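Student: Have a look at these structures, which come just after this line.
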Structure I
Amino acid sequence: MTDVKTLGERIIANLEKVIVGKRHVLELIVISLLCEGHVLIEDVPGVGKTVLARSLAKTVGGKFNRIQFTPDMLPSDVTGVSIFNQEKRQFEFRPGPVFGQIVLADEINRATPKTQAALLEAMEERQVTVDGVTHSLPQPFLVLATQNPIEYEGTFPLPEAQLDRFLLRVRLGYPSLSDEVKILTEQQFAHPIDSLQAVAPLEEVLAAARAIRDVYVSPAVKRYIVDLTGRTRQSADVYLGASPRGSLALFRTGQARAALLGRDHVLPDDVKAMAGPVLAHRIIVGPAARLRDLSADRIVQETVYATPVPGGSYQTQGGTEHE
């Protein structure tokens, strides 16, 4: 897994030229890239959500498209439309902005449910169907969606089916005092993103995405993943728990995290580290818990704390045992 670790460090180091002091978030973004999964970035305006998406596209040399969601958008504004060609006497498909490799769905919760639903097929099946004809999306295909968790006026909350299709939910947060001073200094004359270069060709990214699937996950760790997800469904504070897609997301992100750390096997610590970003947005907090101001993140933390970690050794594919 040395190659995956080297590639990950290269991508993160390049992104850190633009996104200052957020290494943990950048690691999560790289994990989602390796897992070919989508990310929901939920944070207040001005912390770098859009810049992060643009920087990632530049770093991997992928085609970047931006969709600015508004209440008057139509599904065809996202997927594309068939237009009749008078010369050829036939319909031609004009692809929409979703036909990119790094797609920024900016303020996704400002679009109506009908327009939001236009992304469902694209995010899950990597294809778009327009007028009965299916069009494949390019690889890799990563949706980075943003939403403002503070301002709810004129917004349409994402339905559970849509939230479940996001591999991770992350928050950037405000920078520290020293990091904010560094941002001012670096952007005094020009924005660092203007000089950002591609350091990870798409072929390398796709090869790394295939490689992480070979990371070994022991039966004990698999049971731990399923037990952890299952407990979110049994919690008295939860109205709806995480789906089996959540278990698969924990499994895959655990593999990616292990590979980024140079290991060829997944440890329970990998699962613990990914539980919050993977599961919190997949559960619906019960009414009684909401009255107690109990958040989904807190419930996941308590679930991780209460779930027994498998004991004994974790044997890798090569036969080496790790306590």
Structure II
Amino acid sequence: MSSEYQDKKLALVLGATGGIGGAVARKLQARGWTIKALNRNAAKASAGGQGFEWVQGDAMNAVDVRKAAEGVDLIVHAVNPPGYRDWEKLVLPMLDNTIAAARAVGARILLPGTVYNFGPDAFPVVTEDSPQHPVTKKGKIRVEMEERLRAASETGTGVIIVRAGDFFGPSATSNSWFSAAFATPGKPVGTIRNPALSGIGHHWAYLPDVAETMAQLVERAERLPAFACYHMNGFWDGDGRQMAEAVRRVADGKAKIGRFPWFIVPLLAPFMTLMREMKEMRYLWKVPLRMKNDRLVAELGTEPHTPIDEAVRATLIAQRSLPEMHGSTVPLAKA
């Protein structure tokens, strides 16, 4: 390790401009970690501040990742193809570059996981060890990602995976279900178009809580298994209406709750990548899927959890769908 980083906790974050990557980077930084962030336009990214060391490079380039990883203790693999494009072509090669770099420098890998790994045969309640028989293309890729990470862990590379539900929060992307259905970024809350069926629960995850969970696991990494996988309970919308009701309650209590126009999704899917993704993942809105967090609670004692109204309020303020309230400490998101 170079003298510049001697005695420092150093993490490389791939995907630091994204929702979960940025949230994890900030949590680690607040705990005294130095953050290196790989970006294809480091100059532009650095203009946003945050105190990260932005490194010019591409997660698809093995040499770039290896060079950026020099001296790091942790690689946060939170990078995804922009707009979900070319997932099947880009996701696994990017992960292979991370694994190779981590192996070369002796770093641990942290991966944000999802519910996509599981098919209906594992529903309604799944554990970390439930059978993984995904029914979607993205789910199959997720399973392969974890299999490659497990193989890496068997040859000495530590791995931490935290699986969570649909992300929402101040730094969530505009492609999130929250932005698509409950509140359009930059616009006041109008009609809330709930994608859930009545009585069908849905699994949500507030980004700051996910990031806090990951940071706590990282800080006790030495006591974890080589391949450490955990589920978060997050916010469980038990009847499919609680998230919509929270948005209405936090906004002004007057917004109408309607149904998400699912009929339009297959019509637009041939022309819009996001709509194709929505179509593929619709099965998660038709049946309940809840992840048990017993293993996580056994390790941490409790799961970090922000009350739903507070989480929704912070999300709406950050995406400029709600005027910032007097005394709020939640910063407005940059345009």
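Student: Supply the structure label, taken from I, II, corresponding to Cα Rg over 2.2 N^0.38 Å with the calculated value 0.97.
Tutor: The structure behind it is II.
Student: One of I, II was used to calculate mean count of other Cβ atoms within 10 Å over residues 9-16, giving 25.2; which?
Tutor: Working: I: 18.0; II: 25.2.
Derived from the structure labelled II.
Student: Here's another thing I want to ask about it. When relative contact order in percent (Cα under 8 Å, 6 or more apart) is calculated for each of the structures I, II, which structure yields the highest value?
Tutor: Working: I: 22; II: 17.
Result for relative contact order in percent (Cα under 8 Å, 6 or more apart) over I, II: largest is I.
Student: Could I ask something else about it? Suppose helix-only ellipticity at 222 nm (-39500 (n - 2.57) for each DSSP H run of 4 or more, over all residues; to 500) works out to -10500; of I, II, which structure was it derived from?
Tutor: Working: I: -12500; II: -10500.
Answer for the origin of the read-out: II.
Coordinate-derived values only; no laboratory data. This is a predicted model, so every value here is computed, not measured. Cβ atoms are built from the backbone, for glycine too; each structure is taken alone.
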